[in-house]
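Given below, in the form of structure tokens, are the structures.
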Structure I
Amino acid sequence: MAACACIPGMLTAWEGVNYPVILHFNIYYPSDPPRCKHNRRIGFFFPPVFHPNVDALNGWICLDILMSKWNPSITIYDTLRGIQQMLMSPNTKSPANPIAAYEYE
């Protein structure tokens, strides 16, 4: 199953823009985290995101609560808020896009 969401880019380089995300849920959710991806298809003029924690090739989001810190009590709302926080405060120590991390620092 998949769901789409748009996260406001407030207090980020995407101020005034909604950041489109696809959440992919496998049959083991909520035991397994959703896989989250920047959706380049929503919003005709929306460019690919250049961000330390978004894979430049495929748009997959690298966020600790979606991997090692996942637990079944994390809600979809918490996941979306975590992505919004990631946009505001990138983790350059564990980047999915090293070039973006280098330029951010």
Structure II
Amino acid sequence: MTTGDILGALIFGALFLPVLGAAEWLRRRGVGSPEATRKVVHVAGGLLSLSLPWLVRSPAVVLVMCAALSLIFVWAKRHAALRSLHGVARRTSGTEYFPLAVFLV
């Protein structure tokens, strides 16, 4: 792990958190359905993840980032938070597994 890896992780977070925040803001305002906001976060998160090889060189740092995000999503689901992701009517665990799939790719 290098300083560049930490900087890359921070840059990634600085780009991803506004996407998540915007989806949550839209959902709370009733602008988009949970399905729509969930898809926006998945697509935007996937596109941002394409930058990881240039931002972070250490697989360990990417694993920590992805595992932490998955744990946050599990916590949010159990506490009925992040309705933009977890407000869909169907049972799904894709949000929790998506970051781990990003690590594997």
Structure III
Amino acid sequence: MGIRLSFRGTQLWVGTLSLELHLPPCRSRKEKRSLVRSMVERVRTRYNAACSEVGYQEDLRLTRIGVAVVSNQRSHAEQSLEAIEAAIWSRQPEVEILAREVSIYSL
């Protein structure tokens, strides 16, 4: 059983982004880990978002990145996720986005 708190006039929006990525050729897990870690850390520091590699850890050519943001406005959560996706792609143009899923929840 969870605890539900209610604050008058305040909404909490949680946005999630899941990206399945095809990576440039990596010769080792260490090389892949370095590439993925740089993407994850950039998202964490630049956008103050939760970010982690959540799939395909053993595959050298694929990864799945999960991102979560919290905001008091739906539009801000959406814009943040769009900016994060664009930043990942623009900084790593050789990375191909194979699938994406965006969800926005109101709590």
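Rule-based calculations on the coordinates, nothing more; no lab input. For clarity, every value in this text was computed on a predicted model and none was experimentally measured. Cβ atoms are built from the backbone, for glycine too; each structure is taken alone.
Observations, loosely collected:
- Relative contact order in percent (Cα under 8 Å, 6 or more apart) from the coordinates reads 24; which among I, II, III: I
- For 2.5 (distance in nm of label points 7 Å out along Cα→Cβ at positions 37 and 61, calculated) the corresponding structure among I, II, III: III
- Which of I, II, III leads on Cα Rg over 2.2 N^0.38 Å, for residues 13-52 alone, largest value: I
- For -5500 (helix-only ellipticity at 222 nm (-39500 (n - 2.57) for each DSSP H run of 4 or more, over all residues; to 500), calculated) the corresponding structure among I, II, III: I
- Value 1.34, calculated as Cα Rg over 2.2 N^0.38 Å, for residues 29-84 alone, assigned to which of I, II, III: II
- P(r) over Cα pairs in 10 Å bins from 0, in percent derived as 15, 50, 31, 4 - corresponding label from I, II, III: I
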